[in-house]
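Next up: the structures, one after another.
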Structure P
């Protein structure tokens, strides 16, 4: 299994299991099956509302804890200094773990404490209400306390990552962002390599199973792309395997989600697929700047956030 080495020598598996949209009653079985197949990297988040079941599955793992890589994420209502550690401790309790390998700020968006999804402007806080440095210092304290080995961000732009780097005693190890052939983010890839920040590709297959409310009527279906299909046929692989292999070839971490045993195995096997230069060149031409997860629900009405602020600042 391909890995990437972090500053302290820890090695993160480049391939993992995403658990967003894995529902209760399914996710524990899926994680158990994934562990049997050979998955050793599980990506979680408090907001996915399934960490307790994932913890049940992890408790059945017979290997060493050091053989696993567990990531989770801090939700938008817990960015204040006093809220960070309790949020992480709740995740550890649910996952039945003593520590995480990686803990990420899920979004650069603030909600009032206890708000899962805001129903009105009064339940949101503006960007300046909680400086990112405050949240980051609290995360650094969690590293020093042994609650997480690494910290990072998610859905952060280059300027937002630069802001963290400028005041960090512990540099972010990871930025988890949407990455696929329709949103290749070459500038972010180059910047992150220069700064020593790894990237994790979420929605690598186009997130076709996300809720209808998050979809647009005219959105493309990545798995149906003809170029991806042609590359898949050439290698006797599936379109999903090509997309996973593409992400791995770019030296990003990739976390496809599935609860289907056959698909879990198929995704795992994609690690053996080697795309050639022609394949990569053809896929590079598919760029269209398309976000399947654009965060527009955070930016509606009188929200203090805009899509321009979220993705360009």
Structure Q
């Protein structure tokens, strides 16, 4: 069986002082489950300040955190033609615009046809990097921008920047209901024990912050900007649902196809016929891992969300 090496070297953020080592590791190493990280801590494969510690060890902040482990690989990722757009490419970094419907990484139920397979088809050298250089993820049915490291040095820099919350990620979302004002949603998120494919707000979850700002109000919907202060699984979806404004199309997190009074047939079809969560990773900003130059990228609104917004705008104009 082939082996796959995972390595990480970084500093425990000062803001994490007093937190459990296993929780801090889960925050910094988002590609791995907390249970796997806990096992590596116990085995001494994930160390803090050069020492083997217990998962419950309370970190001081600023200590070196090092992971060096080999695990059985799930098999080589085959290069395949997969639809996505490269909007920036150099020897150190790539920026990808992913369409809705494309899974980011191979896994159970999605062994092929993923963004990773497509990236390797375009740049075979990415196969040697963890997750083919991917620094973060998007859900299958979320469209928009992702940053990809093109070499090991760039990967280390970008993973560290992500852990320090230095990578800007801003989403466009269309939600049910009319928000009267923007707000910062700061609610801890963890796995839903009753439904393992979902996340939920829970007191013992990981800290999460989403800055929500109103872009446009319609009769029974709102277009919002959602900027990530943290990067938890399903974070925007969970937070907007938690404040009573689930994303249009997101039945997993409470969308019910809400409509205003006396909707037109076009509006009914646009809202209730929307086949994914209305969420698009629109803006991505970071410092170039080699030059340090500040880079910002924007993705155009995808056709399905643009069509939804146009129908909502027409409905609001007719009601004015």
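We did not get these values from a lab; they are worked out from the coordinates using the rules stated. Everything quoted here is computed from the prediction, not taken from an experiment. Cβ atoms are built from the backbone, for glycine too; each structure is taken alone.
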Assuming -0.25, -1.30, -1.40 is log10 I(q)/I(0) by the Debye sum over Cα atoms at q = 0.11, 0.25, 0.26 Å⁻¹, for residues 68-139 alone as calculated from a single structure, say which of P, Q it is. Q
When helix-only ellipticity at 222 nm (-39500 (n - 2.57) for each DSSP H run of 4 or more, over all residues; to 500) is calculated, the result is -6500; to which of the structures P, Q does this value belong? Q
For relative contact order in percent (Cα under 8 Å, 6 or more apart), the calculated result is 14, so let me know which of P, Q that is. Q
One of P, Q was used to compute Cα extents along the principal axes in Å, for residues 244-291 alone, and the result was 55, 21, 17. Which label is that? Q
Per distance in nm of label points 7 Å out along Cα→Cβ at positions 220 and 284, the highest-valued of structures P, Q: Q
Which one of P, Q has Cα extents along the principal axes in Å, as calculated from the coordinates, equal to 66, 43, 39? Q
Test item: mean count of other Cβ atoms within 10 Å over residues 60-67 calculated as 9.8, pick one of P, Q: P
Structure from which 0.95 was derived, FRET efficiency 1/(1 + (r/R0)^6) of positions 36 and 164 (r between Cβ atoms, R0 = 35 Å, to 0.05), options P, Q: Q
Work out the source of 4.0 here, i.e. which of P, Q gives that when distance in nm of label points 7 Å out along Cα→Cβ at positions 100 and 156 is computed. Q
